[in-house]
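These notes open a run of structures that come right after.
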Structure P
Amino acid sequence: MLLPDAASSKRGQEITFLYQWGHPFEHQLFSAAPPQKVSVVYPDGKKEDLGAVLEKTSEPAVAYRFRFKPGERGDYLFLLEGPPIWMEEEQEFLQDNVKVVLHVQAQKGWDQATGGAFELLPLTRPYGLQPGMIFQAQALVEGKPLSGALVEVERYNPVAPKELPADEHITRTAKTDPNGIVTCTLPEPGWWCISAQRQHGQRERAGKSYPVRHRAILRVFVDEKNVPKPSE
């Protein structure tokens, strides 16, 4: 989970980003491993490494945060590359590439590809959304569409729910079409996690080789329903 404290900002307004590890819907948090890389792509395409400003925090579990102050109008793409993490129950490694867009007063740059090995490219503007809107993104591997990829869609809860629904209502699943495009609806306000998956090689552990499941994650924010007031 890579979440800014606001989905939109103004030029010169500082925003804090928090990187956590865990189950978004259940808000079940575990200690996060240090990310391999954190960077930002500016509206004009310039890229900057943010590793030097990363801070470690430990409440309630180990997490990382950084602060960013945008100096120009446009859309900033924040990217985090996680390390391979061993999943005991699944007997595999899990590695995440996470992307979140910060909108700063001008709609410029939200649709640019970052050139990463595996990413979800939004085809629908990933901000200014209202509940029930349809959202589309394209899964890309080395810039080429990935068809038939499993995609999971899950809402983030800032606090743990008192009761959990059946698992099929926690995580929704879909697949990308022949052009690598996934289509979903985002029915409630708040942060959503859209993640495409692929198998990506093997990694050794205790002398044995295990598969690596690679996920491209896009965080998307949905606003509260905006109902215009009737004119007097």
Structure Q
Amino acid sequence: MIKKFIHQFASPKTYLFQVDRAYPYIFYTSLSIYLGALFWGLFLTSEDFVQGNSYRIIYLHVPASFISQSLYLAMAFASAIFLIWKVKLSAYLVRSIAPIGAVTTFIALVSGAIWGIPTWGTWWAWDARIISTLILFIMYLGLISLHDSFTDNEKADKFLAILVIVGSVNIPIIKMSVEWWSTLHQTASITVTEKPAIDPSMLYPLFGSIIGFTGIVVCLVILSSKLQILKREKNKSWVKDYV
């Protein structure tokens, strides 16, 4: 039953027509939310008692860090679906997400380095969180290069899916690095079980920036996946009608 359900709604043709309808709503809503959250966070919140105005980079750094890890988990989930149920759309999505994941991880690293200068006195430190995030960035680039080095797309999809799942062990390491090792990074300010260790005036725009940034990244994944599908399905008759 699960296999039938997945195959019914996961054909590349169905996917394209569905995301085309949803894309404008997701994009304009997410962009509005993110710009509103940025304006709120940058201009309407007060200075932090310890960090001054430098903390305002959280409205870029935190969403990018969150999404860089979430995209990898999405790749791992899609990889599992591809390996178990042979859904080719899942393989397309894995390859489509990888470059977006690399970009968001790069943004997280650069924005973290900028934040580190006034906060730690250095733009780079061999910190457990930073190193594991750098490894994530290298993994994204490596997965892209690996897939593109194959001439046989089916073999490339299979190897990519396996490596993505194996590499997912790095995500809990990134998450728990501040708990397992002594690092410069502070522990999480927002947890499920405890009251947020951040003032509500800063917290609400942070939530908005995460939501808006996530939607924008979803739109980028949609565009990337459309290019991947049209490239891989170019010989299918329905593609000519779609284009």
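For which of the structures P, Q does the calculation of Cα extents along the principal axes in Å, for residues 15-110 alone return 44, 27, 26? Of the options listed, only P reproduces it.
Each of the structures P, Q was assessed by volume of the Cα convex hull per residue in Å³; the largest value belongs to P. In this comparison of P, Q, the computed figure 2.6 for distance in nm of label points 7 Å out along Cα→Cβ at positions 71 and 207 is attributed to Q.
Which one of P, Q has distance in nm of label points 7 Å out along Cα→Cβ at positions 79 and 175, as calculated from the coordinates, equal to 1.6? This figure was derived from Q. Upon calculation of distance in nm of label points 7 Å out along Cα→Cβ at positions 39 and 63 from the atomic coordinates, which of the structures P, Q produces 2.6? It traces back to P. Of structures P, Q, which gives 20 when relative contact order in percent (Cα under 8 Å, 6 or more apart) is computed from the coordinates? Structure P accounts for this read-out.
For which of P, Q does helix-only ellipticity at 222 nm (-39500 (n - 2.57) for each DSSP H run of 4 or more, over all residues; to 500), calculated from the coordinates, equal 0?
Working: P: 0; Q: -26000.
Corresponding structure: P.
For distance in nm of label points 7 Å out along Cα→Cβ at positions 95 and 215, the calculated result is 1.5, so let me know which of P, Q that is. Corresponding structure: P.
Values in this text are rule-based calculations from the coordinates and carry no lab data. Just so it is clear, the model here is predicted, and its values are computed rather than measured. Cβ atoms are built from the backbone, for glycine too; each structure is taken alone.
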